[in-house]
Each structure stands twice: as C-alpha cells, then as structure tokens.
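There are structures below to look over.
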Structure P
Amino acid sequence: MTPLIHSIWLLPKTEDETLLAEVVAELSRRFDTPLFAPHLTMKGDTDLPMAALETAIAEAAGAVARFAEEIAAIETSESYFRSFYARFAVSAPLARLKQRLDAQAAEAFMPHVSLLYGPVAPELKAAVAEEVGRRLKGRAVSFDRLCVVRSGQDIPIADWRVVASAWLG
C-alpha cells in the first residue's frame, strides 16, 4: 500500500488569504495555469503518520503567536511550484516554526507564497511580476494557522485538501 503524502502549510488570515487567492486566480486566467490555495509550505511531501502531523502542528502552533510579515519581493523561477511567488524574510516566528516542523530543511528555508504554478516563459512573467510587485511588495500578510494538507507533487492539485488545522497562539 502506498503511504499517504501530506504537507504542512502556514495559512494567512482570511482577508489576506482572499487577496492572495485573487492574485492566484488572476494569474491562472492570464497564463492558463492551475488554481490552488495560497499557502506557505513549512514541510512538504511527508509520509509521517497523521497522528504525528496533528501533534506537530498543535505543538508548533501553541509555541508561536499569530504574526504578520511583509512581502519582501515578488520573484519568478523555472521551478514548477515556485514559478511566480511572494518571498518573505526568514523572521523569528517563521524560523521557529520551520525549526519545530522541519528542522532538517531549516538552513535552506526560503519562505514564500506561490502565486502561480507551471511553466510560463520568463519574459512573459517578468512584466507581470513587476506589476504584481507594485501592488504587493511591502504589504504585510498575517498568518494565523497551521494545516496538514493531503498534497504533494504526485497528487493532482485539484485534489489537495486540508485535513487538520491548528490556530497559532
């Protein structure tokens, strides 16, 4: 039997989630790319048992209060899941959550919320990244919960689902 794959996401509060989801939808329409829920991945593609994941998010959420971070930049890359994204600095709350949830990857941590998945020519993304950057760079995004999500690189994006949540603080 194939193990279930999950990820742990940090989610923005409702108002910020709505704003970012509107940007994702706008870019999806513009470039004919998949829709997905905006999130900041704290631990990706893990086959840890569900009970361990629920305990991990509850403990981490209890140790970190709700917080806001400014979008440092809007950037693009060749990576499918990081084609176009809002990057954040590694702040104390983000570093603490990463250390608790995925210590092995803490050193390479680059906190971001993807805004577009998929292959889009760099020259097409560049102008749009400038446009979105003017709207979002420097804007604070508030984060208020951790979630375990049935998601992964081998799971269709349309099938990704939140299966457990824990509120920060």
Structure Q
Amino acid sequence: MRFNPEADIPTAADIVNTWSREGLVAVLREYGEEPRAGAIASAIVRQRPISSTVQLASVVAGAAGRQSGRSSRTHPATRTFQALRIAVNDELNTLTTGLQAAVDLLAPSGRLAVISYHSLEDRRVKTFLAREAHQPRVSLVNRRIIRPSAGEIAENPRSRSARMRVAQRLAE
C-alpha cells in the first residue's frame, strides 16, 4: 500500500498488527468514514496476527457485514483498505502540498483540473480551491463538480466515483 516501498514509514501490516484498538478506530473513522469502525477494530485486534490482505478482508467482512459496503459493487472491507492506504501514505497532507505547489506553478490564466475519487479527497480539494479563490489567487471555473456521464461509467466502471474541479490562476 505504500507509494514508496523504500520509505521508512509504518506499513499497513504494522498498523493492523500493532496499533491499539482506539488508534485503529480513529483511522477507520477519519480516513475510511467507516460507520462500523469500533466493531472492525475490535475484530482486527482479536484476530492478530493478520498476515495477508485476504485474511484482513475476511476479518473486516465478518465484523462489518454487508451493510458496511456502499453497494453491492463494493466489498465491506473497501473503506478499511482505503483508510489504511491513506494513513500509510499520508495522502491527504500530500494532496494539500501538491495542490499548493500546482497553484504556485500555474502561469496567469493557467488552469488546474483535479480529479478526486473519494469524498475525503474531494472535500480537501474543494476547501483548498475555495480558500485560494477567496485570497484571490484563482477563480473557480466550475461551481459544481463535474461527474462522469453514464456512457463514461459504462465504458469504465471505476470512473463512477470520479469528481473533477477546475480553477484558473488569476492574472497578477
């Protein structure tokens, strides 16, 4: 799950097998928006050591049940895996750093298009762009998010959660 396998940061296995129940609950709630975070964290702690993703998915599915999956298209462990990936890679802080660098590098009238794939990313992008528009360093090209069409989703089902926001750098 690490974007940089050489980095000296905790792995998902480290988090699953060593963090406290309370730490796991916090990660699952904050980064996975998991409503059954407590039950899942308790099940993980009871089943340690967890040595594979298949085992983790099974533990989570048993604790969360089907209701934790967003729909029949998603597995009940999807939110847990998302939370672990975000925690391992510090993705939300990295996203903010990247957004700041992108706006700093934009030429006057240059456009920045950002596609996010889950609500935490989209919320971070929306807040960042609104703050930049208030300063004002950019103007928002689209007030509402751009979503994939039914045709795009039919061609590429993974696009169903994509959300795009666009901003344009103001002339100095």
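Here, each number is a calculation from the coordinates, and none is a lab measurement. In this text the structure is predicted, and so the values were computed from the model without any measurement. Cβ atoms are built from the backbone, for glycine too; each structure is taken alone.
Using the calculated result 16.2 for Kirkwood radius over Cα pairs in Å, pick out the matching structure from P, Q.
For Kirkwood radius over Cα pairs in Å, the value 16.2 is produced by structure P.
Where does the value 70 come from, among P, Q, when volume of the Cα convex hull per residue in Å³, for residues 85-132 alone is the thing being computed?
For volume of the Cα convex hull per residue in Å³, for residues 85-132 alone, the value 70 is produced by structure Q.
If you work out relative contact order in percent (Cα under 8 Å, 6 or more apart) for P, Q, which one comes out largest?
Comparing P, Q by relative contact order in percent (Cα under 8 Å, 6 or more apart), the maximum is at P.
Given -16000 as the derived value for helix-only ellipticity at 222 nm (-39500 (n - 2.57) for each DSSP H run of 4 or more, over all residues; to 500), which of the supplied structures P, Q does it correspond to?
Derived from Q, not from the others.
Determine which structure produced the value 1.46 for Cα Rg over 2.2 N^0.38 Å, for residues 117-156 alone, calculated from the coordinates; the candidates are P, Q.
It must be structure Q, since only it matches.
As an exercise: distance in nm of label points 7 Å out along Cα→Cβ at positions 37 and 53, calculated from one structure in P, Q, equals 1.2. Which structure is it?
P
State the single structure among P, Q that was used to calculate mean count of other Cβ atoms within 10 Å over residues 77-84, giving 23.4.
Derived from Q, not from the others.
On Rg/Rh (Cα atoms, Kirkwood Rh), for residues 45-100 alone, which of the structures labelled P, Q is highest?
Top value of Rg/Rh (Cα atoms, Kirkwood Rh), for residues 45-100 alone goes to structure Q.
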